[in-house]
1. Between structures I, II, where is relative contact order in percent (Cα under 8 Å, 6 or more apart) highest?
2. Out of I, II, choose the structure whose coordinates give Rg and Dmax of the Cα atoms in Å equal to 25.9, 87 when calculated.
3. Identify the structure, out of I, II, from whose coordinates Cα extents along the principal axes in Å, for residues 98-169 alone was calculated to give 26, 24, 23.
4. Rank structures I, II by FRET efficiency 1/(1 + (r/R0)^6) of positions 186 and 202 (r between Cβ atoms, R0 = 35 Å, to 0.05) and report only the one at the top, that is, the highest.
5. Suppose FRET efficiency 1/(1 + (r/R0)^6) of positions 274 and 570 (r between Cβ atoms, R0 = 30 Å, to 0.05) works out to 0.90; of I, II, which structure was it derived from?
6. Out of I, II, which structure matches 0.00 when FRET efficiency 1/(1 + (r/R0)^6) of positions 90 and 410 (r between Cβ atoms, R0 = 35 Å, to 0.05) is calculated?
7. When helix-only ellipticity at 222 nm (-39500 (n - 2.57) for each DSSP H run of 4 or more, over all residues; to 500) is calculated, the result is -14500; to which of the structures I, II does this value belong?
8. Between structures I, II, where is distance in nm of label points 7 Å out along Cα→Cβ at positions 226 and 602 highest?
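What follows is calculated from the coordinates using simple rules that are stated; it is not laboratory data. Computed from a predicted model, the values in this text were never measured in an experiment. Cβ atoms are built from the backbone, for glycine too; each structure is taken alone.
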Structure I
Amino acid sequence: MKQNKLLLFTTCMSSLLFHHAHAETVSAGTQTKEAEQAHTKQAAKSKTAQASQKAKGTSPQEDKAESIVVMGAGAARETQKLSHMALQQVVPGTSPLKTLSKLPGVMFTSSDALGSYEWSQQIIIRGFDQSRVGFTMDGIPLGNLAYGNDNGLSIGRALQTENNGTATLAQGAGSVGVAASNDLGGTLEFTSIDPTEKFGADVAATGGSYGTWRTFARVNSGTLPGGGRLYVSYDYQDANKWKGKGIQQQQQANAKFVQPLGDKVKLTLFGDYSQRAENDYQDISKEQIRTIGYKLDNITNNYGLAKDIARAYQNGTAFPAGIKDQDQSYYNSAGLREDVLGYGKLDFRLTDRLKGSATVYGHTNTGQGIYATPYTPTPDALGGSPLSVRTTEYDIHREGFIGSLSYEIGHHTIEGGFWFENNDFEQARRFYPLSEDGYTGSSVHWFRGNSFATQWQSAFNTKTYQFHLQDTWQITPALKLNYGFKSLVVDNRGRQMEGSEMGVSVPTNTYAGGSITSANGFLPQIGANYRINKHNEIFADFASNMAAFDNSSTGATSPFAMTSAAYAASKNSLRPEMSYSEEIGYRFHNRRIQASLTGCYIQFENRLLSI
């Protein structure tokens with residue numbers, strides 16, 4: 001594990017957006033804490049205007065449309081929102097991360113057209129990739145969105161495309177209340193839409209090249225006798241790879257129920273089930289593209305060639321014609337993920353000034369990363385192929401609580417909250433047999449059992465505690481100050497399991513075990529917004545953030561991905577990664593144009609790398 005300092009300087013891009021929305025549409029969707037208060041007054045004006053229009057016999061919808069992007073008017077930091085409408089203006093099944101790449105300062109890449117293939121997904125925001133950006137859905141933490149995620153799941157497996165509500169991006173630093181322990185480079189807060197007040201059904205089907213097809217159906221109950229509202233939705237998506245052989249397949253179901261409990265309390269229940277199986281594209285280097293071509297891929301349709309490559313490597317003989325080494329093309333590889341996610345939330349207003357919420361959530365995940373390896377042959381007694389299936393296996397069980405209270409007094413809105421999560425994560429490297437006479441690509445699309453060897457197995461527990469407190473002070477009608485801090489403690493424990501515990505023979509596990517804590521009691525944020533007039537405003541902010549250590553045997557910044565000797569030698573000197581972000585910006589907005597120009601400076605310290 002190597003630790004050093006890195007200074008990252010970024011000049012943020014300017015943004016220009018034309019639209020036909022009135023000022024009040026800026027307040028649509030979920031607001032950042034400091035922007036919410038200002039937009040409440042605008043919403044009140046909006047209702048008055050709508051009532052006036054109704055009196056005149058005109059509809060406000062005839063005169064405006066929902067803004068596609070909102071530049072965060074009134075916010076003390078660079079904030080951008082993509083509306084529900086914007087997220088629906090793409091091919092159904094497209095990753096919302098890909099849609100967000102239309103925002104300045106955001107870059108997204110993937111190997112497939114829909115952006116849903118997780119092995120190749122990468123989103124970068126101001127130089128930080130997804131492992132250092134905080135992600136939530138309805139406030140529920142999604143973890144670091146790494147492929148081998150040890151503490152969450154991707155947004156595509158948590159929420160169906162059609163059920164996405166407003167997505168809020170804070171590029172420099174998110175609100176101190178965001179439930180994330182890795183957010184060095186901002187936050188992405190997704191929301192789910194609510195059930196409608198009227199009964200209805202939505203059905204959609206998509207077809208395309210390479211056998212692409214997707215069906216989706218959602219049924220809204222409308223308002224039930226007790227005042228509650230419910231929707232249930234299901235989709236099935238299937239597509240062939242655009243090169244090589246294999247499929248990318250997902251089925252998913254969402255359900256959401258909203259029930260008022262009197263005038264001052266609302267209950268929300270949400271559930272998600274996702275099952276994903278995807279054949280991988282072969283990783284290729286720049287040199288391979290130059291010498292072989294970009295269409296190089298797995299050789300899933302040629303089991304005989306795959307066996308010849310494996311035997312050549314194992315026997316030290318010449319590789320078949322056109323094959324440079326055993327890693328040029330694998331026979332097959334795939335990723336399997338099965339997730340169940342749910343939460344229950346109470347929103348309550350105790351008085352006209354005091355309101356709050358309490359959420360409990362749970363998430364389970366089972367996953368396998370699979371490839372047919374030429375390095376380990378199948379024993380003769382189990383089939384005798386020179387290949388075997390190597391897996392990296394994942395098992396997540398996490399549950400948590402999020403609570404917050406907000407109190408308005410004078411020109412101040414004081415808000416505080418607490419987040420706790422307990423996460424048990426197991427990870428293992430295993431090998432499964434292949435027969436000598438055949439192996440079809442479709443057989444990687446089910447979870448395997450009865451391994452013939454376990455190379456290592458690890459068990460981890462992570463406890464996360466986060467407290468935050470902030471105040472939004474409307475000093476004058478034009479000047480608003482937002483300031484606060486969060487305290488973050490993450491306790492990691494790792495244990496390498498022995499062969500006797502697993503009932504199998506396993507070599508001595510050299511990965512590290514033990515405990516390590518990431519802690520910082522004072523991570524401050526302060527920001528200000530000054531409205532020059534109704535069309536122009538300036539803002540500035542500063543934020544300090546810490547990213548907790550990863551807790552796995554394969555994480556890029558996990559102390560437990562080292563050997564026991566390396567861990568013992570470096571444990572006392574390791575420090576969590578830190579960032580210090582400064583922003584200053586200008587916004588312009590009227591009925592047709594939104595524009596912003598932002599400059600930022602980020603200092604990134606204690607960068608951790610596994611070598």
Structure II
Amino acid sequence: MIARIKHFLRELPSVYKRGLMLALDLVLIPLALWAALSLRYGDWFTGFDRAALVFAGLVVFTIPVFVRLGLYRAVMRFLGWKALEQIAMGVAASTMVLLAIMLLHPQAQLPRSTFVIYGLVLFFMVAGSRFLARRLLGATASGKGKERVAVYGAGASGRQVIGMLRQGPDYEPVVFIDDDVSLDGREIDGLRVVHPRRRDLTAFLQRLGVASILLSVPSASPATRRKILSFLEPLPFHVRTVPGIEEILSGKARLDQVQEVDIEDLLGREPVPPRPELLGKCITGKTVLVTGAGGSIGSELCRQVVEQGAARLVLFDVSEFGLYQIDHELRALPSVANGEVELVAALGSVLDERRLQRLFARFAIDTVYHAAAYKHVPLVEHNPIEGLSNNALGTLIAARVAAQANVSHFVLISTDKAVRPTNVMGASKRLAELALQALQPEYTATTFSMVRFGNVLGSSGSVVPLFRRQITDGGPVTVTHPDITRYFMTIPEAVQLVIQAGSMAEGGDVFVLDMGEPVKIAYLARRMVHLSGLEVRDEEHPDGDIEITYTGLRPGEKLYEELLIGEAVNGTGHPRIMRASEDCLRWRVFEKCLSRLQKDMDRYDMPAVREHLSELVSGYQPHERIEDHCWKE
């Protein structure tokens with residue numbers, strides 16, 4: 001019966017709900033005055049004949065005040081402290097009205113102290129009725145069947161999250177966890193607050209039936225978030241996050257949108273503030289071309305180019321779908337929509353020299369960020385000719401066309417796999433670096449540079465989404481080797497550093513980004529399993545939930561990556577950008593060697609290709625056997 005009443009009230013149109021609250025106040029105002037008089041006299045008040053005018057006048061004057069203050073516009077389900085302020089103001093005004101009527105109508109013979117008691121009684125009646133309505137209308141579903149969660153962070157964001165979760169059908173918040181010692185043991189919005197260092201925290205949360213802990217600390221620094229996650233990781237609860245206020249305001253997420261822990265929180269680091277003059281030097285007011293614009297690095301480059309106020313941005317990609325996605329996204333940005341930044345989406349391959357020449361001639365390109373590349377190591381290893389063509393020859397063609405068109409800056413997005421490569425992908429990227437270094441003396445009007453860095457979080461080839469899918473499917477989580485390590489950096493930070501490095505280039509520079517400390521992939525996998533509230537199944541925990549299996553290094557894969565070929569490295573004006581001094585080939589020597597390599601590629605002579613690639617790329621150590629799908633010994 002009660003459930004039906006709740007459902008009926010929730011489904012009522014808002015105008016009827018406001019009418020019900022107004023009707024209730026028509027009853028509560030005289031009832032509060034009668035209760036105040038009864039309390040003052042210490043007996044039931046019955047003198048309505050002499051006080052009828054006071055009762056009627058109080059109602060007539062109070063209701064318009066309540067209307068004016070907006071007491072009937074508030075949405076009951078989201079009632080908060082602001083509503084209490086409005087109620088207090090309305091009650092205070094009604095109390096003054098009562099005092100005025102009593103002074104103007106002495107025949108009523110009412111004690112003057114009545115108005116004080118009346119104010120207190122009316123406040124509790126009106127406020128109580130509102131919050132009772134909030135309680136009735138607030139829960140769209142009972143706690144039955146909802147996942148019981150603890151919210152880490154009892155600040156403003158946490159309280160907002162609590163309100164939103166209570167409206168939804170999926171989660172039932174039952175407790176706050178907060179580092180503030182002064183809040184320990186207190187209640188906020190009806191939920192108890194506990195300190196994370198409580199000795200029996202796990203047992204306490206299990207008694208409450210908590211299945212997940214939701215992290216709601218949007219203002220915390222990366223270091224603080226990592227500290228919190230390190231504390232929560234061993235606990236047997238699924239740890240997830242709710243979005244910050246910036247994501248909510250931008251429309252990227254809803255307040256009640258629960259997400260998996262961002263791996264940036266585990267591996268990220270404190271960002272170094274960028275130097276604005278470096279960010280804008282090659283972009284602001286200029287025409288910029290980004291190759292590979294639809295890829296993970298290319299698309300972020302496009303976002304930041306628009307943000308830095310380019311006059312025109314030319315998006316270039318061979319993938320129609322990738323190009324469509326980034327073009328569609330950028331056209332929704334205000335600076336593009338209102339015409340401040342002109343957007344040109346061009347389909348094409350970096351191997352198509354005539355297509356590139358037309359683009360450079362038509363749009364007078366000032367700066368090129370060359371992100372187009374095949375970068376998935378095993379795929380390129382199985383398709384070596386295509387990888388070499390796209391990554392090395394494509395870079396050479398794009399760079400030469402850019403130089404002939406008098407482009408000011410050409411920046412190559414390189415990789416740590418170019419250092420002493422054991423795979424074709426890395427060798428092809430080192431070959432691309434050598435091409436730019438060889439071209440620099442031949443085209444002094446164009447500043448060529450390359451920026452070398454390791455893995456980026458969230459890229460198309462990242463292990464993170466793979467691990468997530470495997471954990472969701474119940475495992476096993478596959479890692480190639482227990483000791484394999486990789487550098488990690490967020491895509492926005494990497495791109496920001498690429499732009500700044502390109503602006504510092506003097507010609508033929510090899511820039512190396514400070515990637516921080518390398519991370520063991522097996523360690524990353526274990527942390528992701530633990531933060532999912534699960535246990536890794538191993539010798540110590542034979543009854544665990546998820547097994548980690550080691551599949552062996554893939555063709556061309558290294559246990560660890562390097563960023564420098566030699567030892568010579570110098571700092572720059574930025575603490576996370578270094579300049580490497582490495583040997584390179586003169587154009588005539590490089591061109592002659594490359595010509596032989598191209599002939600081998602045209603003949604599909606894989607042994608010869610590997611031999612000439614070894615001559616060109618210092619330290620290249622190919623896999624024992626040729627992995628090309630189409631090659632037969």
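1. Working: I: 14; II: 10.
Max of relative contact order in percent (Cα under 8 Å, 6 or more apart): I.
2. Values: I: 25.9, 87; II: 34.1, 116.
Only one of I, II returns 25.9, 87 for Rg and Dmax of the Cα atoms in Å, namely I.
3. Details: I: 26, 24, 23; II: 62, 25, 13.
Label of the source structure: I.
4. Top value of FRET efficiency 1/(1 + (r/R0)^6) of positions 186 and 202 (r between Cβ atoms, R0 = 35 Å, to 0.05), among I, II, belongs to structure II.
5. On the way: I: 0.20; II: 0.90.
The read-out was computed on structure II.
6. On the way: I: 0.20; II: 0.00.
Here the read-out was taken from II.
7. Numbers: I: -3000; II: -14500.
Source structure for this number: II.
8. On the way: I: 4.6; II: 5.2.
Once distance in nm of label points 7 Å out along Cα→Cβ at positions 226 and 602 is tallied for I, II, the winner is II.
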